[in-house]
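Visitor: Listed next: structures, encoded as C-alpha cells.
Read the figures in this text as sums done on the coordinates, not as results from a lab. Only a predicted model underlies this, so the values are computations on that prediction, with no experimental measurement involved.
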Structure P
Amino acid sequence: MTFNDFNFNEQLSEGLDSMGYKNPTVIQQMAIPVILEGKDIIACAQTGTGKTASYLLPVLNLIGPTPNHQISTLILAPTRELAQQIDQQVEGLAYFTEISSVAIFGGGDGMAYENQKRGLQNKVDIVIATPGRLIAFLSSGALKLNQLKYLVLDEADRMLDMGFQEDIMRIISYLPAKRQTLLFSATMPPKIRQLAKSILHDPEQVNIAISQPAEGINQQIYKVYDEQKTKLIVHLLKNGPYTSTIIFASTKEKVKALYKELKSTQINAKAFHSDMKQNEREEILLEFKNKQLPVIIGTDALSRGIDVEGIDLVINYDAPPDPEDYIHRIGRTARAATTGTAITLINERDQRKLKNIEELIDKPIAESVLPPELGEAPVFKAHNPNDKKRRWTGNKKRPNKGSRPQGQSKAN
C-alpha cells in the first residue's frame with residue numbers, strides 16, 4: 001500500500017513526496033480511512049508507529065488546500081515539546097497548501113504569551129496546545145473555537161497521568177457539540193475508555209500492538225550496585241559505537257547530578273529538565289536533533305516529548321516504576337523500522353520493576369556481563385516465582401560500600 005491509495009488532494013500529496021513519505025505504517029493504514037469518512041476514532045498505538053501523521057494527514061485533507069482561515073482544528077498535547085513537534089510536522093506536510101498552524105504552550109515569559117496571542121490572530125487553521133495555556137486564552141476571550149470541526153487528543157493517557165482531565169473537560173465545554181473527535185493513546189486503561197465514552201460519538205476503535213516494544217530494539221539489562229551505574233554509562237559511551245544517546249533518570253535532581261559526573265569525564269552531554277528556561281530546552285533539543293549533541297539526559301518528560309530520528313542508544317539509569325513508561329522510553333530508538341539498543345540498569349530495589357516489565361512485554365530481557373574493571377556484579381538468588389519479593393546477594397562486598405552516587409539520598 002502507498003499513500004496514493006488514500007487519494008489525498010494534489011497539494012497534500014506533493015508535501016508527502018517532498019518529505020519522502022511512501023508507504024503508510026499499520027496505524028496509518030487503519031486510522032486514515034476512518035477519519036476521512038468523518039467518524040470519531042479511539043486509536044491505541046505504541047510510540048514510534050507514525051500515529052501523528054495518521055491523524056494529521058486526513059485532517060489536512062479534510063480542511064482542503066484552500067481553507068477559510070478560521071480555526072477548524074484543535075490538537076491537544078501533554079507537553080510543550082510535543083506541541084512544537086506536531087506544529088513542525090504540520091508545517092512540513094502542509095507546505096504546498098495554504099493551511100497554517102500555531103503552537104501555544106506554557107512556560108517562558110510574558111513576551112511568549114503575547115507572541116502566541118498574535119499568532120492566534122493571524123487567521124490560523126490549526127491550533128496545537130497544551131491544556132493549561134489553552135484555558136488561559138479561552139478564559140480571557142482571546143480565543144474563540146465556535147467554528148471548530150476537528151478535535152484531536154494526542155497522548156491522551158499521558159494527559160490524564162499529568163492531571164489534565166478536568167482541564168480537558170473544561171476545554172470541551174467551549175467547543176461545538178457537533179464535531180469530529182480523534183483520540184490517540186499509547187495505552188488504554190479504564191480511565192481512557194471512560195474519557196472516550198464521555199466525549200466521542202460512536203467511535204471506531206483501532207488497536208495496534210499495545211504495550212510491545214518495536215522489534216528492532218536490542219533490549220539488555222545490567223545488574224549493578226548504585227556505585228557502578230555512572231562508571232558503566234561512561235564505559236558504554238566511550239567504548240560503544242553509539243552516536244546519539246538518551247539517558248533517562250527518575251528525577252531532575254539525578255539528571256543534574258549525572259550531567260555533572262559525565263561532564264567531568266569529558267563526555268559531551270547536556271541535561272534537560274523543568275528548571276531550565278524554555279529557550280534553553282529548545283536549543284538543547286535542536287542540537288540533539290541536528291546531531292551536534294551526542295548525549296541528552298532527562299526524565300520521563302522526554303520519553304514522549306521528543307521525536308528524533310537516528311537515536312541508537314537509550315539508557316535507563318533507573319528502571320521506571322510503571323512498565324508502560326519503559327515502553328515509551330525505549331521507543332525513542334528503533335523508530336521507523338530502524339534498529340537500536342536499550343539498556344536498563346537494575347539494582348536491588350528494581351527487581352520487582354524488572355519482573356513487571358518482563359511480564360508486560362511477555363519475555364525475559366537478556367542480561368549483559370558487567371565489564372570486569374567495574375568490579376563484581378550483584379547476583380539474584382534463586383527464587384520461587386510465587387514469592388512477592390526476590391532476594392538479593394553479592395559474591396563479594398559492595399564496591400565503595402557506604403557511598404552513593406552524587407545527588408542520591410538514602411530515601412531514594
Structure Q
Amino acid sequence: MRAPVPVDEPERLAALHDAGVLDTAPEEDFDDIALLASEICGTPVGLVSLVDTDRQWFKAKVGLDVSEAHRDVSLCAHAINGHELLEIPDTSLDPRSADNPYMAEGGIRFYAGAPVVLDGTYSVGTVCVVDSKPRVLTEAQRRALRSLARHAAVQLELRRYARHAGEIADRMRQLDRMKDSFLATVSHELRTPLSTVRGCLEMLLEGDFDGETSRRFLSVMARNSDRLLRLIDELLLVARLTEEGMELDVVELDLANLVHQVTTGCRPLAEHKHVELRDHTSGPVPARGDAKRLHQALNHLVVNAIKFTGPGGEITVDSAADDEPSLIITDNGMGIAEEDLPHIFDRFYRCASADVMAVQGPGLGLAIVKSIIEAHHGSVHLESEPGIGTTVRLILPNR
C-alpha cells in the first residue's frame with residue numbers, strides 16, 4: 001500500500017530542503033544515532049531516513065548498503081503522516097507492507113520508525129530500525145527510538161541555523177561593502193555639483209563678465225543645484241520609506257496620459273543623447289493610483305533607459321490594459337549582466353555598466369520604483385540581456 005501524502009506536504013518538503021542535508025556526506029553525529037538505534041533495539045539495521053519528494057534518502061545507515069529507495073515502497077513514508085512511532089511487528093501481515101515487493105526482496109519482516117519532526121510540526125523523516133524476522137520492541141526501546149529521533153531533529157535544526165547564520169554573515173558583509181560604496185558614491189555625487197557651483201560663484205565674484213556669459217554661469221549653477229535637490233529628495237524619500245512606508249493619494253487616472261506626460265518631459269534628454277524615444281500608447285488605460293508617485297516611477301525608468309542606451313538606440317514606452325493595467329518600457333541599450341539582476345532593485349546598488357558608461361547617481365532610482373509599485377500592491381518585472389536591451393513592466397492591481 002502506497003503511503004498517503006501528508007496534508008502539509010509542501011511545507012514539510014520546504015522544511016526538509018531548508019535543512020540543507022540531502023545528499024551530503026556522512027556525519028559522525030548522525031552515524032552515531034543510527035548505530036545506537038540498531039544496538040538499543042537489537043536489530044541488524046538502523047537508519048536515519050529523510051523522505052523527499054519521490055524517495056527516501058539515508059543520511060546515516062548501519063547494516064544497509066543502498067543510499068536511498070523509492071518513496072512508493074518506503075515504510076518511512078507511512079511514518080511521516082504523524083508524530084507517533086510506527087511499529088510493524090510482521091510486515092507480511094500488515095496491509096501497508098504485505099504486498100510490498102521491496103519487503104520480500106530485502107527480507108524485511110520487522111519495521112519501527114520514530115518521526116524526525118522539525119519546528120515541532122513537520123515530520124521530515126525517521127530514525128528507524130529493520131529486522132529480517134518478526135519482533136516487538138519493549139517500551140524502553142520505543143522510548144529510546146523516540147529520543148534518538150528528537151536528537152536527529154536537533155542535529156538537523158542546528159545545521160539549518162548554522163547555514164542561515166552563515167548566510168546572514170555573508171549578507172552583513174555585503175551590506176558593509178554597500179555602505180562603503182554608498183558613502184563614496186554620495187560623497188562624489190554631492191561634491192561634484194557643489195564644486196561646480198562654487199567654481200562658477202568664484203568666477204562671477206572675481207571676474208567682470210558681460211550679461212550673456214554671466215547667464216551661462218548662472219545656468220550651470222541652476223542645473224547643478226537641481227541635481228543636488230534631486231539627490232537630497234531621493235535620499236529623504238528612501239529614509240522616509242524605511243521608517244514609515246509610503247502614503248498614497250489614490251485617484252482615477254489614465255496610464256496612457258501618464259506615458260505621454262513622461263515621454264514629452266524626457267524627450268529633450270533623449271534628443272541630446274541622439275536616442276529615439278517613442279510613445280506607443282494608443283488609447284485610454286484606466287487605473288487607480290497616486291498620479292505623482294507613478295509619474296515619478298515611470299520617469300525614473302525612462303531616464304534610466306536613456307542613460308544606458310547609446311546614440312542611435314530606441315526606447316519605447318507603452319501602457320496596456322490586459323488582465324491588469326500596466327506600463328512597459330523597452331530599450332535596445334547595453335542591457336544588464338546576469339550577476340547584477342538579483343540586486344538591481346537593492347538600495348544603493350550600482351551595476352558595473354553604470355561605471356562603464358559613467359552614469360551618475362547613488363543607485364536609488366530602481367529601489368524607489370519598486371517601493372512605489374509595491375505600495376500600490378503591484379509588481380515590477382525586469383528582463384534584460386547584455387548587448388540586446390532591457391524591458392521593465394510595471395503591473396498595477398485591477399481596479
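Visitor: Consider the structures P, Q: one of them gives -11000 for helix-only ellipticity at 222 nm (-39500 (n - 2.57) for each DSSP H run of 4 or more, over all residues; to 500) as calculated from the coordinates. Say which.
Guide: Traced to structure P.
Visitor: Shifting gears a bit: When Rg and Dmax of the Cα atoms in Å, for residues 67-170 alone is calculated, the result is 15.8, 54; to which of the structures P, Q does this value belong?
Guide: Q
Visitor: Between structures P, Q, where is Cα Rg over 2.2 N^0.38 Å highest?
Guide: Greatest value across P, Q: structure Q.
Visitor: Right, another one. Once relative contact order in percent (Cα under 8 Å, 6 or more apart) is calculated for all of P, Q, which comes out largest?
Guide: Structure P comes out on top.
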